[in-house]
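Once you scroll down, you'll see the structures, which are given as structure tokens.
Bear in mind that the values in this text are calculations on the coordinates, not laboratory data. Keep in mind that what you see is a predicted model, and the values were worked out from it rather than measured. Cβ atoms are built from the backbone, for glycine too; each structure is taken alone.
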Structure 1
């Protein structure tokens with residue numbers, strides 16, 4: 001297992017390095033925005049990976065409500081934690097791009113606002129998981145995770161449903177939309193790198209969550225045995 005993890009770590013570093021080269025040196029400079037557009041090669045893959053992780057959280061939450069398995073609960077927690085990290089990258093890289101292009105760091109348009117709401121929902125999920133106590137916390141968290149995922153299609157469709165300041169979609173956006181082939185190559189390489197990085201983080205956090213659950217079970221059983229012996 002350790003050897004496999006080391007191989008994945010090296011592969012991830014190589015992908016991140018090559019993705020950086022694609023984004024910074026190989027992809028052409030955008031005609032109107034200039035070099036600041038290169039943030040896009042990190043902004044978009046981060047968003048897609050965050051959506052994927054929140055979808056995994058959604059599936060794991062549904063499975064936990066149906067089966068009450070420890071593995072599903074651990075996967076839901078791990079995917080939510082890593083998903084919030086990537087969603088944070090989205091919220092940080094967006095304003096860095098917006099300031100020189102729009103002249104402002106933030107505007108309350110539909111895409112930006114719905115993304116912030118998505119981030120706040122899953123931050124609330126993590127707060128609930130880490131600070132609330134009681135046997136029903138995983139159930140409540142699963143319900144919140146399912147509810148939170150409903151915002152993902154709203155975020156994705158916001159620029160199609162509403163008139164927003166956010167750039168129009170590069171996939172299926174109609175005539176004039178899309179990217180240069182070389183730009184797409186840079187996007188896909190960084191998407192692969194970020195997806196691999198997310199996979200590693202989720203695996204690590206998943207194992208930690210299982211270990212934490214086993215320790216809690218052992219502690220609870222030890223307390224019960226102590227009380228039984230005392231009686």
Structure 2
């Protein structure tokens with residue numbers, strides 16, 4: 001498969017495995033994962049505890065590296081990057097949304113969202129940052145909260161700020177980890193609505209969730225069991 005020719009693929013994995021080794025034990029967390037997520041896809045990954053969801057998300061987000069296999073982001077093989085290169089690619093190509101919002105309480109909403117841009121390799125100027133931050137806050141209906149601190153907001157509002165921060169670098173893909181885990185069901189539904197709208201407007205999303213109701217909201221549903229993908233006929237890459 002020629003990855004460079006296919007402009008529609010945001011990320012793909014080919015025969016990716018992850019083995020954790022201790023002196024006494026070898027744990028196969030993921031085995032021969034093959035998947036391709038196209039630009040504009042909305043993919044959910046679900047499965048029981050311990051099936052490999054977190055490990056897969058760590059690999060997709062370049063927080064960890066595969067033991068074997070290849071991983072491509074927008075045609076670039078990122079399976080062998082150094083820690084520094086991985087951090088730089090992660091900052092420019094991947095937006096993260098976690099269960100815990102990971103906002104910095106001392107910073108305003110505006111500065112929390114601006115943070116990834118201030119560390120971006122392109123070093124955008126203040127005007128560019130301001131416009132982009134306001135654009136992303138508008139996408140999550142939070143422009144009226146720019147000067148607030150995170151602890152002045154509800155959980156659902158904080159998660160929407162976290163989504164804006166993830167969007168600000170215009171990443172190739174949003175990786176979403178149990179986005180409603182710390183929210184009541186009403187706030188959770190609102191956050192899921194925000195994600196659905198973003199996807200309708202072209203944002204590529206890959207979400208890990210244990211909630212079948214939310215998994216069903218994705219257009220493509222992957223199920224993991226014992227480190228392998230069970231149901232992904234449309235995503236299997238022909239070797």
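Figure out for me which of the structures 1, 2 the number 17.8, 56 belongs to, where Rg and Dmax of the Cα atoms in Å was derived from the coordinates. So the calculation was done on 2. For helix-only ellipticity at 222 nm (-39500 (n - 2.57) for each DSSP H run of 4 or more, over all residues; to 500), the calculated result is -27000, so let me know which of 1, 2 that is. It was calculated from structure 1. When mean count of other Cβ atoms within 10 Å over residues 89-96 is computed for each of 1, 2, which one produces 19.8? Source structure for this number: 2. Tell me which of 1, 2 gives 0.85 when you compute FRET efficiency 1/(1 + (r/R0)^6) of positions 105 and 209 (r between Cβ atoms, R0 = 35 Å, to 0.05). The correct label is 2.
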